[in-house]
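Below you'll find the structures, each written out as structure tokens.
Quick note: the coordinates plus some simple rules give every number you see, no bench work behind them. For clarity, every value in this text was computed on a predicted model and none was experimentally measured. Cβ atoms are built from the backbone, for glycine too; each structure is taken alone.
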Structure P
Amino acid sequence: MGIKQEDTIVEEIQFENGVRLLVPDAIALQDAAAIVVTGYQLIHPKDYNAYYRAKADFFKDNNFESLDKYD
């Protein structure tokens, strides 16, 4: 799995099978129960866009933003 990131914003996710989805599309598919981004939580704040995050722990190496980057 990898991510495309602009500054601090994750814009796109590349899955292990090579499929790339924009984050809003991945969120919509997960909300529709069509996919699950395994290992990460989908957060829906009241006053902000939904986003993915690692389960809360004290390790930074498993954070969503720490996934391999691609262009």
Structure Q
Amino acid sequence: MSILAKSNLMLASLLTDKLYAIEVKLGLLLDYIQNNKRSEWCREQQYIVNYLNDIVLVLTEALYKGKRNLEDSMG
């Protein structure tokens, strides 16, 4: 993450926030599973999937932007 942080602080901040949120949600899942709270478990699982999708989209966009910048600089 340090290389990413040096190149794009906003991207690194967004990813850090999303990864922290996923960590928190995963922590909740164990309690929900043990206490048979299916609706809460499903809700948290959906948040996790959405956060992971957001991360993939942001990283894909950053990759394409980096490729375009490299192509533009090369001529």
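Suppose you compute Rg and Dmax of the Cα atoms in Å for every structure in P, Q: which one lands on 11.8, 33? Structure P accounts for this read-out.
Looking at distance in nm of label points 7 Å out along Cα→Cβ at positions 23 and 39 for structures P, Q, the greatest value goes to Q. The value -3500 for helix-only ellipticity at 222 nm (-39500 (n - 2.57) for each DSSP H run of 4 or more, over all residues; to 500) was derived from one model only; which of P, Q is it? Of the options listed, only P reproduces it.
Each of the structures P, Q was assessed by relative contact order in percent (Cα under 8 Å, 6 or more apart); the largest value belongs to P.
Between structures P, Q, the calculation of FRET efficiency 1/(1 + (r/R0)^6) of positions 15 and 31 (r between Cβ atoms, R0 = 30 Å, to 0.05) yields its largest number for P.
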